[in-house]
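Structures incoming, each one as structure tokens.
Derivation of every value follows stated rules applied to the coordinates shown; laboratory data play no part. Treat the numbers as computed from the prediction; the structure is a model and nothing was measured. Cβ atoms are built from the backbone, for glycine too; each structure is taken alone.
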Structure I
Amino acid sequence: MKKRLKIGINYSLNFNPLKRNKKKIKFIVVHYTGMKKEFDAIKKLCSSSSKVSSHYFIKENGVILNLVPDLYEAWHAGKSCWKNYKLLNRYSIGIEIHNPGHQHGYKKFKNVQISSLIKLLKKLSKKYKISKNNILGHSDIAPNRKKDPGEKFPWKVLAKNKLCYLHNTKKSKISRDLKISSKDKRAFLKNLYRYGYCKINNVKLNKNSVLLTKAFQRRFRQDLVNGIIDKECFLISKSLLNNQ
């Protein structure tokens, strides 16, 4: 007999009081807390003055806390976009994993945290019929504002557990040094838009390209996040579309 997933309760005051239909939940968004202390992160997510929250919080020891019930809109995604969806709070479940983040000594996520996350993702994706393509990172949906969960987040482990797709392009440092044409650069960005990434409003074309490329690299080419479109990035983007 499978053990039931244990989830503690530590309710937050920060949510939309209008209950949403179960069918409206289309996405799961993974975050890191980006704060030094776990206690302070929980306090912030539950404080009415902060105006932020998430549905779930995964502690350093792997314990899962439910902060906002699934059928209420938590305030975790902010200004965001994926495919034809905008303001993803309305359509998503947010999961915060405690990690100090890029500003406070970003470190690898603990195995016990990822183990709990995988169990939670399996439960939620089954319950709400959420597609593998719709389990996202915060930087995917807000590349101009966010870096989390970042390049140390183990998307490969999630893929092995059939919780997301990854490309099947073999790692090749050679292809990083190959020149790429302007045509292929444009094709790369078009591939990102087709995959789900959104064009960033009110930024110059070059900055849009850099921000989107970094978000893509944090997810799909984690050992080199430089915002530069190279041949390897282009090939990975093509592979992603073939796996959809």
Structure II
Amino acid sequence: MLLAVDIGNSSIKLGVFDRETLLSRSSVPAASLQGPAELKKLAERLPSHIEAVIVSSVVPEANETLTIFSQTHFGADPIFVDHSFDFGFEIKYEPPTAAGIDRLVAASSAAHKYSKPCIVCDFGTAATIDAVNSGNEYLGGVITPGITTLSYALSQNTSKLPEIGIEKPDSVIGRSTASAIGSGIYYGYVGLVEGLLKRIIDELGEKPLVIATGGFAGMIAAECPAIGIVDPDLLLEGLQLIYSNMKRRGGSWG
């Protein structure tokens, strides 16, 4: 079995695969990689017969801990995806090595699973929107604060406005401070996404399929008609695809 691990800034997503089939998925706070007790608890949630571990990480300081975790509990050296891997498209980002691995994996997964041209929206701590054109080129895209980051920044930089939970409001017009903040954050963020997608699609010059992933993908897509598909497993499936392609090449991924 394969364990695919997506290490993000605030959470770690794990998927267990039997060949191409995703058997289970889970998500834990990033703090779960901070000590032996937490690592043991994490291992107990996973099958013991993991044969390989492949990782997308945007938190370099967590990589050593993940390596120890993988070696200790599964006897496997983890494969950290980097820019030497074949993502199935030409990277037009400048420089190519500056493109986030999570962005490349998600875009590769979308281009393979769905169609090209496509746009991938990943709504995490930071939100990214990336485009792959019909010529099979990864063009790059947009990086903007995630919706929770926006909410936190508002509360931290004002003396009287509280931080609130993120949810879809019943109405745009807020009749209390909390509901006004909630409406501004949610509908303001939807407006931001809609505006960016329109500009990206106009610049792309062709009609793409728009795929959303990440923790807030469903909530944002509910009010954003441009988003055609919500796929929470896009990045994990992208890691599985990269591993399968690597195995078919006899272990070479360049």
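To test your reading of the models, identify which of I, II gives 22.2 for mean count of other Cβ atoms within 10 Å over residues 54-61 when calculated.
Clearly, the read-out refers to I.
Assuming 3.8 is distance in nm of label points 7 Å out along Cα→Cβ at positions 86 and 118 as calculated from a single structure, say which of I, II it is.
It traces back to I.
Assign the value 13.1, calculated as mean count of other Cβ atoms within 10 Å over residues 6-13, to the correct structure from I, II.
Here the read-out was taken from I.
Computing distance in nm of label points 7 Å out along Cα→Cβ at positions 174 and 190 for each of I, II, which one ends up highest?
Sorting by distance in nm of label points 7 Å out along Cα→Cβ at positions 174 and 190 in descending order puts I first.
From which structure (I, II) was mean count of other Cβ atoms within 10 Å over residues 94-101 calculated, if the value obtained is 13.8?
It was calculated from structure II.
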